[in-house]
1. Assign the value 2.1, calculated as distance in nm of label points 7 Å out along Cα→Cβ at positions 79 and 119, to the correct structure from 1, 2.
2. Taking mean count of other Cβ atoms within 10 Å over residues 15-22 for each of 1, 2, which is largest?
3. Compare distance in nm of label points 7 Å out along Cα→Cβ at positions 63 and 87 across structures 1, 2 and report the one with the greatest value.
4. For Cα extents along the principal axes in Å, the calculated result is 79, 45, 28, so let me know which of 1, 2 that is.
5. Comparing 1, 2, where is relative contact order in percent (Cα under 8 Å, 6 or more apart) highest?
6. Figure out for me which of the structures 1, 2 the number 1.9 belongs to, where distance in nm of label points 7 Å out along Cα→Cβ at positions 71 and 103 was derived from the coordinates.
7. Out of 1, 2, which structure matches -14500 when helix-only ellipticity at 222 nm (-39500 (n - 2.57) for each DSSP H run of 4 or more, over all residues; to 500) is calculated?
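A short reminder: the numbers here are calculations on the coordinates, not readings from a lab. Small disclaimer: the values here were computed from a predicted structure and weren't measured. Cβ atoms are built from the backbone, for glycine too; each structure is taken alone.
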Structure 1
């Protein structure tokens, strides 16, 4: 799965946004302006994801998915609602891309002749060092 294939799909119709007041520092501004943005995406009801992709997302992002099957993401870093909305959308696409990227299988390799020789030489030197301590 390439990164571009997820970013090319337009999930905007399947995303639900809600805004609320942020927590943390900010003084009077943070107490009266709703800048925190929460994104909700119902994985199983998505028409843009294949069943295999849905299973992968449910498996890999299980801790971020609530009982209703919604992927919930929050952004409250910026002082404006628009910037937080952009950030949370970016975070959404990054998470989906990461979840749908399959890891390469590790090919087991054998130690090279040089590494074997180096290991044996280090062992020999360590043994000599310990032998010298006895006298």
Structure 2
């Protein structure tokens, strides 16, 4: 019915199609294992089951909650509905302060405590470098 050339083309296109499908599947599978989801303290309180996956918890650093020792910092992240205690060993970013936005990445010990491995401080979306601000004020 079909010639040899047509059969080879169909076979070649089928092989390419299957290769593309397999590649997309493998990429999505590897992303699934490496994606870290951002959750709020309220969402942590509402979790039905805690697993040992790395999570990112975001919110505001509660006022008067930062306690520092020689090699560890403890603070509370709040979303103004719920709170979670965070323990971190290491250097915090310069923008880290009470009342400022923060994202802590680490592992949950329970619904009230996060062992952070990384701290990411968030700045205001209206941030402007001091040099630009001065230049605008002069004019």
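1. Corresponding structure: 2.
2. Between 1, 2, the highest calculated value is found for 1.
3. When distance in nm of label points 7 Å out along Cα→Cβ at positions 63 and 87 is calculated for 1, 2, structure 2 comes out on top.
4. Going through each structure in turn, the value belongs to 1.
5. For this comparison of relative contact order in percent (Cα under 8 Å, 6 or more apart), the top structure is 1.
6. The read-out comes from structure 1.
7. Working through the options, I get structure 1.
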